[in-house]
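None of the figures in this text is laboratory data; all of them are computed from the coordinates on show. On a predicted model such as this, the values are computed, not experimentally measured, just so you know. Cβ atoms are built from the backbone, for glycine too; each structure is taken alone.
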Structure 1
């Protein structure tokens, strides 16, 4: 393979730039030319394509977000849109694409594969909701951002003797809530994988209050309670939980929805290393024409997994973490 392209698609994640850097530099050393596609699949359709080289990806390792930008593209979901994208891929002589993103991005990759385009997926999403990989690019940074925020919230919760319900991202995956709740010492953690028992939450908060611990932090994943509209739009899980606590216990409760701050910031060391390792492996896979794969981590090792197979699997929450959260809860 002589020419490849790089796409960052879906929600941005800290470490995407590190992956772009690694793909470009390793590809160049293997003798491949590299193009970067702006604005994801929309940029493929609109011909927003530039040449990348070692110098152009300098000084981006530490930057959050993605220098290639990202955008949604309803047009790409159509056959006509995909045909335009394929035409531009061929126009620049690209023989394969490295696609950094989440499950939606990977489904787009499989659509291109059906048109004869060689693809390799790199899991990049703060949600850590991609099956067949231990971690995704951006997850570690997001967890650290959440824990830092929870530390600050606990200061004011203690001062005002209040219960705070903190909503974090994750869609239908509870990894962000579970990891940040454990690391942040949350009294209660609610995740989508386990049906919430609001009465049990109230009992824990009330017990904490009765034992003279006059504050509590409840971490709630945005997917708790499901996606009632069925289109990635979630009712506020945090307000639902907070209102229930208020009604049942009369304990003063406040809500903090962290929102998109979780996606930003300079990537942590772990995310920089993960993104660099996965990016390098993706470049090698394209060079070897070992495509239709997702590069992933398994027990600390970098592996290649069939992309279509990965998307048929279900991401499972770590039972060990759930048990640990229950053991460490102080209420």
Structure 2
């Protein structure tokens, strides 16, 4: 695979954003993101899933028209993410709250995305609501070699089935890359009561990551997802073992570029006028900035354009969601998406 396939960002734009890149060098640029898309269900009843509210006759009155509006809205956002840095847009996007692979296939066939030829990955798991993590990727940029999932057993409720963690490994422009796509247990019932579930999920993600790097220390690993915790919470800070400033880097830790954004008050979802940054990308050492001889982290973003914000009602100023309670509002999602730029020096 030739690196010329990746779009090149004009150096002057890069240099305005950061001082770590050299003025006399050119760089390849790629974007990788994550988004909780808020209940992307089809309109068909699956007897194995608790999807009844998202049916035409269900409480949400989830019709075909509403489904295709949702698909169109999601595609618009995905098409725009990272496109100011690289015209080919996102190389890879992790997602969660997807009912099945057919929904992802419909999404990538939308006219706004079709030319990118995105491929999809989703393995249906045991979640009672029937939603799972998934992945879309540009096959010119990322070649998938392995897909596996890992289940989570909640310590406080062994009968409750939560989302599996999706692990996708492959070759990213010739470099080994593994993505662990997560949707950790929610805070339903209270943050303290539900915390053990997220700690178990965090330990699982870190175990998976360590298993990958034990086989190949040069494998780049991204733990991404809706973690239902902020970057400074115990599950992430103490169990994934993360740091938020590069000057605090230690070999066995994961870099969380979302931590500085969170400390600035930037979030991806809000509750009672308070913002949280639950949607994150955690990076192992081969992705840390170190001369950009391989693809390495450059900058993190919350994609929070004005049209993704609600300008009316109880959620004014917050995310423009598809439903406000049981009322259909024709929005996008109850989460903002996030993405990172990776750059590599161009010889």
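Of note:
- Among 1, 2, which structure scores highest (criterion: distance in nm of label points 7 Å out along Cα→Cβ at positions 55 and 295): 2
- Among 1, 2, structure where log10 I(q)/I(0) by the Debye sum over Cα atoms at q = 0.08, 0.12, 0.13 Å⁻¹ as derived comes to -0.40, -0.80, -0.90: 1
- Top of 1, 2 by distance in nm of label points 7 Å out along Cα→Cβ at positions 111 and 255, largest first: 2
- If relative contact order in percent (Cα under 8 Å, 6 or more apart) is computed and equals 17, the structure in 1, 2: 2
- Entry that produces 0.35 once FRET efficiency 1/(1 + (r/R0)^6) of positions 207 and 247 (r between Cβ atoms, R0 = 25 Å, to 0.05) is calculated, selected from 1, 2: 2
- Entry that produces -5500 once helix-only ellipticity at 222 nm (-39500 (n - 2.57) for each DSSP H run of 4 or more, over all residues; to 500) is calculated, selected from 1, 2: 2
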